[in-house]
Structures are given as structure tokens and as C-alpha cells.
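The following blocks contain the structures, represented as C-alpha cells.
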Structure 1
Amino acid sequence: MPTRRRVLAASASVLFLPFVDGPAATASAGPLAASVAVDWQRTAARTAYVERGNPPPLGALYLAFTSLAVHDAAMTAQKQGTQAAAAAVATAAHDVLREYYPASGDALDADLVASLALVPDGKKKDAGVAIGAAAAAAMIASRVGDGRNDTSIVYSKAPALGVWQPPPTGMLLPWLGYVDPVVDVPPVAVGGPDPITSAAYAVDFEEVRTLGSIAGTDRTAEQTAIALFFGGNPVLTYRNALCDHLAAEPLGLLPTTRLLARIDAAVANSFIQTWRLKFEVGYWRPFQAVAAAALDGNPGTNPHPVAWASLVPTPAYSEYTSGHAAATSPFAEVLRRTLGDDTPLVLRSGGVTRSYDSLSALELDAFHARIWGGLHFRRAMEDGYLLGRTTATRVMSAIR
């Protein structure tokens with residue numbers, strides 16, 4: 001087991017707060033800069049996920065680098081007005097993305113030219129470009145040697161009941177759990193998965209066995225639709241929906257960049273801790289559990305009468321805690337604490353649209369989607385939401 005990276009001490013307490021941190025008053029930089037900031041969020045998502053095809057947790061890491069650099073640039077440039085701020089946020093986002101996605105360089109360069117064309121030439125524009133470049137350079141320098149792409153970290157737990165075994169291609173992103181957090185806040189204490197001989201495990205086992213199979217289940221048509229809808233990339237789905245919302249109901253520059261920096265840092269940190277748990281705990285997936293039900297020593301787990309497979313294809317990493325929860329719960333928690341639980345979002349995934357009038361309703365569907373899709377036991381979702389929400393609270397206190 002890799003040990004070269006420091007693990008922060010876990011907190012034994014968990015705190016959920018009501019809506020407490022609404023958007024600050026719009027800074028002196030005007031709506032142009034906020035609009036440019038939102039546009040570059042779309043560009044970042046397009047670059048990481050559409051053009052480069054990153055898996056959700058990997059793209060989330062680079063979205064966080066981008067959003068943090070943009071927020072730093074905005075805080076410095078906003079006192080010089082909207083022209084400087086617009087140039088600063090565009091340059092910061094461009095430079096970070098171009099560093100990590102050089103194959104998208106031509107598209108990013110064209111996007112920067114388009115953004116800067118909105119700003120009149122002059123000292124304000126030049127100052128903003130310099131501020132953005134400095135913020136990006138500082139972010140890039142801070143992440144050198146942070147543990148990304150460490151090929152020495154390989155998942156290799158011995159086969160045993162309750163232990164996840166990877167496909168021949170190995171675990172996806174095994175190094176991610178050993179990457180330095182993007183914001184230095186403590187990880188969250190979670191209880192771990194239920195022992196496979198416990199009564200609690202048997203209850204969760206039966207739930208996913210009867211509802212999560214690709215065929216022959218008690219799942220309703222609506223549950224199937226929800227499971228399939230949330231089977232796509234949640235980070236991209238949520239980012240596009242949030243950008244649409246911010247375009248329709250703009251907040252101003254600093255409230256926009258702060259919100260996105262907090263969301264992305266909370267999601268990235270949640271993914272990092274989640275992958276550490278996936279690597280070190282290595283709990284088996286439902287398809288492995290159902291296949292071994294006659295051997296697990298638990299009288300409450302019933303073997304499936306036919307071969308069992310999950311409705312949603314199983315990804316190449318272990319079950320506990322939920323990666324989908326790491327994308328959903330910190331996103332919803334930061335947004336809830338900033339704009340309120342009744343923030344409406346329109347999600348689009350795989351050509352399907354679902355509208356939500358509250359973040360709680362979105363979280364509830366996303367939570368159950370992973371059970372109805374056959375990918376998770378309930379405990380992994382509960383602890384995943386605990387991890388993500390608590391991480392969001394801590395990140396919000398750290399990013400002002």
C-alpha cells in the first residue's frame with residue numbers, strides 16, 4: 001500500500017448547516033467579466049470531457065485547477081474594473097487549460113482571442129492579461145509533484161470474499177487517492193462498508209439484487225429511466241446545467257468565480273478521498289457479491305436464480321464509497337448554501353432532459369439511481385453523501 005503521501009487526520013464530527021452563505025454583493029467589475037467567466041467554465045468542461053474524454057474524476061481535478069486560478073485572478077483584477085477583470089479571467093482559464101490539455105491548444109487560443117476581442121485595447125486590458133497569466137502560473141507551479149499519474153501505485157488486493165477484483169485492465173486512476181488535495185482541509189471520517197456477514201449488509205444486498213439487475217427486477221419504469229439518466233458523466237451534466245442557470249440569472253463576477261471555485265474544489269477533494277477509500281478498502285461490487293451469495297456466510301443473502309448483471313455497466317474501481325456521490329453531494333451542498341435549496345436546474349444527459357426544482361430532489365434521484373442501476377449498496381451512497389457534503393462545508397470556509 002503506498003505510504004509516501006501524507007494523510008490529514010480525519011475529523012470525528014460531522015456538521016450540516018442550513019443555507020448560510022449567500023452571494024456577496026456584485027463587485028465593481030461589471031457583467032461582462034462574469035459572463036466571460038461562465039463562458040470559460042463551458043470551455044473547460046468541453047475541453048476536459050468532450051474533446052479529451054476524461055473520466056469524471058480526472059476532469060474534475062483540472063476543472064478545480066482552472067476555477068481556483070480564475071477566482072484568484074478575479075479577486076486581483078476586479079478593483080481595476082470590468083475590462084481588466086474580463087481579460088484576467090479569460091487568460092487565467094486559457095493558460096491553465098492549455099498547460100494540461102496541449103492537444104486542445106488551437107481551440108483554446110481561438111476562444112481566448114474571442115474573449116479578449118470583447119475588451120477594448122489599452123492599459124486595463126493589458127493589466128488584466130498579466131494578472132490572469134500570473135494566477136495561472138501560480139496554480140500550475142503549485143501542482144508540480146502533487147502525485148498525479150504516479151504509475152507506482154497499483155491496486156493488487158488478494159482475492160477474497162468481500163474484496164473487489166479489477167478487470168484485466170486494472171483499476172481506473174489508482175493514483176488519484178494519493179494526489180494532494182486542491183484545498184488543504186481535513187478528510188471526512190466515515191464508518192466503512194458493512195461486514196458481509198452483518199444483517200445491515202443483507203438488507204442492502206437484497207435491495208440492489210432485486211432492483212439493480214439488468215433484467216428480471218422489481219424496478220419500475222421511472223426508476224429505470226432515472227438510473228440510466230444518471231449513468232452518464234455527472235460532473236459534465238451538472239456543470240452545463242449550472243452554466244445555463246448562471247447565464248439566465250447572473251450573479252456578478254466574484255460571486256460567480258467564488259461559487260465555481262468552491263464547487264470544483266469540493267468535488268475534486270471529494271473524489272480524492274473517495275479514490276483513497278476505493279483503493280484501500282477495496283469493497284466488492286454488487287455483481288461480485290450476488291455471484292458469491294451462497295459462499296458469503298450470511299443467511300440473509302439470497303443467490304439470484306439466474307446470472308446477475310447490473311443495469312448500468314460497472315466501472316473499473318471498487319464500490320465504497322460512491323464516486324457518483326463525490327460528484328453530486330458537494331456540488332449540491334455548495335450551491336444550496338449559496339443560492340438556496342430551491343435553485344432550479346435543467347439537466348441534460350444522453351439526449352434526455354430532466355428538470356429539478358430543488359437540489360434535494362436532484363440528490364435524491366442521483367442517490368437512488370446508483371442502487372437502481374446495480375452499482376452500489378445503500379451504505380456507499382449514504383457515506384458518500386456524508387463525505388461530499390462535509391467536504392463542501394470545509395472547502396467553503398477555506399475559500400473566501
Structure 2
Amino acid sequence: MYCGSCARDNALAAELMSRGHDVTLIPVYTPTRTDEPNVSEPNVLFGGISVYLQQYASLFRRTPKFLDRLWDAPGVIGAFAGRMVSNDPKMLGDLTLSMLQGESGVLRKEFEKLVEWIKAEPLPDVINLPNSLLIALAEPLRAAVGRPVVCTLQGEELFIDGLTAPYRERALEAIRRQVPHVDRFIAVSEYCARFMAEYLQIPSAKISVVPLGINTKGYEMRQSRTGTFRIGYFARIAPEKGLHVLADAFARFHKQVESSLLEAAGYAAPMHAKYLESVKKTLHDAPFTYHGVVDREGKLAFLKSLDVLCVPATYDEPKGMFLLEAMACGVPVVQPRRGAFTEIVEKTCGGVLVPPDNADALADAFYQLWQDPTRRASMGATAFKNVREHYSVQRSADRLLEVYGSV
């Protein structure tokens with residue numbers, strides 16, 4: 001599974017390094033995975049196996065650290081990640097709360113290892129946590145090095161809301177309690193900033209927006225063509241991403257335009273195998289191809305083969321990296337008017353917005369774009385240009401440096 005947050009952070013770190021800044025990108029839980037050259041460190045803090053063992057077996061809270069290195073090795077973590085431990089938030093309530101309890105919880109040894117590591121590193125000017133679920137790291141890091149700590153906000157509310165009661169409420173309370181230990185929060189969209197200010201009770205003045213940015217190297221303008229009209233989906237195969245809504249819309253559209261095809265690519269966890277099968281049943285006889293996980297080369301080829309991209313998420317998505325990637329290839333998008341989708345589409349003029357959770361509206365939008373290839377081509381060209389103007393990694397890094405400088 002390629003991680004959208006890993007991809008964002010890795011691209012920014014690489015861009016800052018290319019400008020001569022000294023950046024250490026350190027993985028937490030598991031090695032990072034991105035489809036671009038990975039600039040993260042080879043070691044892992046809070047190794048996923050160590051954390052899990054300490055949570056559920058008290059013996060491992062007292063094992064010497066040289067033993068921890070055996071299962072903290074990135075190769076060992078990578079071999080087990082996704083196979084032995086579910087990342088379903090419904091199953092991880094206790095572990096989430098333990099991380100948020102910080103040094104006072106059962107994972108105290110891991111926090112001690114964190115402080116030892118940071119003290120052995122060159123003194124940083126600023127420390128950037130990747131999301132608010134790791135906010136308990138802020139206080140010990142500030143105490144250890146006396147430098148400002150910022151925290152990115154990039155979609156963790158989906159995980160928090162997936163926790164069962166009472167874990168969700170207790171997790172929110174623990175995060176809100178530690179907001180004062182963070183010097184600045186970084187939201188990845190205007191929507192994200194507004195939502196998280198209320199959700200985590202963060203003063204609005206303490207949140208800065210650093211819009212998403214992608215490395216557009218390798219993204220080329222798709223070639224116009226005739227023939228089968230290809231509608232694409234590029235995201236995780238999961239109910240919240242809305243593939244079932246798209247399948248419903250496509251089944252209706254295909255009745256009008258038989259020379260059409262629905263194609264999907266993205267990671268499907270074993271827990272969502274039945275969901276994918278149910279999506280296929282929704283389509284009946286309408287043609288559908290699932291490409292699975294694709295690497296960077298495969299992603300670019302997939303996107304350039306599309307006429308339209310649509311990921312009709314059923315929640316208010318705060319990012320939407322897949323929109324930028326499609327538009328960087330000149331592919332227009334059709335998206336529900338919700339979350340960060342609205343500001344991305346309106347800023348780029350690269351697509352059509354429809355009411356959320358509305359298969360009829362999606363089908364109508366597909367039909368209008370199919371019927372008007374001139375409009376479709378113009379919209380794709382505008383998207384290609386405006387993504388580079390508003391959502392390049394260079395522009396994102398410029399803004400990130402402003403925020404770092406302000407603290």
C-alpha cells in the first residue's frame with residue numbers, strides 16, 4: 001500500500017534537501033512506502049512490532065533495548081506489516097490510547113528510546129510530527145531539545161472516527177489536552193484547517209495551511225483519442241472512498257454509452273475483498289477492470305489512459321492527492337462537492353462538482369463530458385496548467401518554509 005501521507009512528506013523532504021536544507025525524515029511504526037525515491041532514514045522509531053508486543057505482553061516492556069533491535073529492523077517489520085496485525089481502527093483502541101498517553105502509558109520505553117535518539121542527532125531547528133495521533137511525542141521532544149514542534153493535520157480524523165466507543169471520545173480528549181505542546185499545526189487544505197480547528201479544539205490562529213503539492217516530473221499531457229470512453233478510479237479500495245457509488249453511477253451511464261469502461265487501481269486490503277466483490281455485482285454486465293496496486297510507471301500509464309477520473313468519497317476528504325495526479329496528466333475530474341475536493345476543483349478549474357452521494361448526478365456529469373469532447377479537452381488542458389501553478393511540490397515547500405520560519 002502506497003501511503004498518501006508518506007508520499008506527501010517524502011516529496012517535501014526531497015524538495016527541501018534539493019535546496020540545501022538538512023532534513024531527517026524518520027519513519028514511525030513501519031518503513032515508509034512511496035512510489036518516488038525514498039529519502040527517509042533506514043531505522044524506524046516506535047517499531048510496529050515492539051509497540052504491539054509492549055501493548056499486549058508486559059514482559060516486552062522490560063526487555064533490553066538490544067533485543068528490541070531484532071524486531072525493530074525495517075526488514076522484519078516490513079515482512080509482518082499488514083499480515084499479522086490489523087490496521088482497522090475498530091481493533092486498535094487500546095493501542096491508540098497508549099500512544100496518546102505518552103510517557104505515562106505502557107509504551108514508556110519507546111518514548112525513552114525516542115528521547116535518546118533525538119539527543120544523539122544534530123540539534124534541529126524545528127520538528128514536524130506527521131499527524132495528531134502522534135501528538136504525545138511533542139512534549140518530550142520539546143523538553144529534550146528546546147526547539148519548536150509543529151504537527152501536520154492530514155486526514156487522521158477518519159481513523160479516530162473509526163474507533164469504537166469509548167475509545168473515540170478518550171482519544172479526542174487526549175489529543176485536545178496536548179494541543180498546547182505544539183507550536184503550530186499545518187493543515188493540508190483550507191477545509192482541513194476549518195474542520196480540525198473545531199474537531200480538535202485548536203485555536204484557528206495556531207493553524208497554518210500548506211496546500212498539497214506533487215512532484216510533476218514524469219507527468220505528461222495525455223493524448224487525445226476517440227473510441228472507448230474510460231472512467232477511472234485511483235485510490236484505496238474501501239467503502240469510504242466510494243467505489244460502490246461510482247459503480248452505481250457507471251452502470252447507469254453505460255446504459256446510455258455502451259462504448260465505455262470503468263477502470264480502478266489502488267490497494268485492496270484483505271478485509272475489503274468482499275466489498276470489491278459487491279462492487280462488481282453492482283455493475284452487472286457493465287465492463288470493469290481492476291488493476292490492483294500500481295507502481296509509479298504503472299500509475300502514470302493508468303492515468304494517461306483515462307478520459308475522466310472520479311473518486312466519490314463518502315466523507316469529507318481533507319486531501320485529494322489523486323485529483324492532483326490525474327489533473328497533472330490533463331485528465332479532468334468529476335467529484336462530489338465536499339471536503340477539499342471543492343477548493344481543488346475550483347482553484348484548478350479542472351473538473352466538475354456534483355452533489356455528494358448522488359449516483360444520478362455523477363452519471364449525468366459523465367454523459368455531459370462524453371457528449372462534449374471540446375469542453376473535456378479544454379478542461380484537461382486547464383487542469384494540467386493550474387496544478388503546476390497551484391499544487392506543485394515547489395510551491396508547497398515554499399509555504400512550508402514560511403511556516404517553519406515563523407516558529
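The table that follows gives values for the structure above.
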quantity	calculated
Ranking 1, 2 by mean count of other Cβ atoms within 10 Å over residues 63-70, the structure that comes out highest	1
helix-only ellipticity at 222 nm (-39500 (n - 2.57) for each DSSP H run of 4 or more, over all residues; to 500) from the coordinates reads -17500; which among 1, 2	1
For distance in nm of label points 7 Å out along Cα→Cβ at positions 199 and 231 computed as 3.5, the structure of 1, 2 it came from	1
For FRET efficiency 1/(1 + (r/R0)^6) of positions 39 and 367 (r between Cβ atoms, R0 = 35 Å, to 0.05) computed as 0.65, the structure of 1, 2 it came from	1
Top of 1, 2 by distance in nm of label points 7 Å out along Cα→Cβ at positions 111 and 319, largest first	1
Origin of the derived value 3.6 (distance in nm of label points 7 Å out along Cα→Cβ at positions 103 and 383; candidates 1, 2)	1
Computed 2.0 for distance in nm of label points 7 Å out along Cα→Cβ at positions 47 and 159 - originating structure among 1, 2	2
Relative contact order in percent (Cα under 8 Å, 6 or more apart) - structure with the largest value, from 1, 2	1
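Coordinate-derived values only; no laboratory data. Here the structure is a predicted model, which means the values were calculated and not measured. Cβ atoms are built from the backbone, for glycine too; each structure is taken alone.
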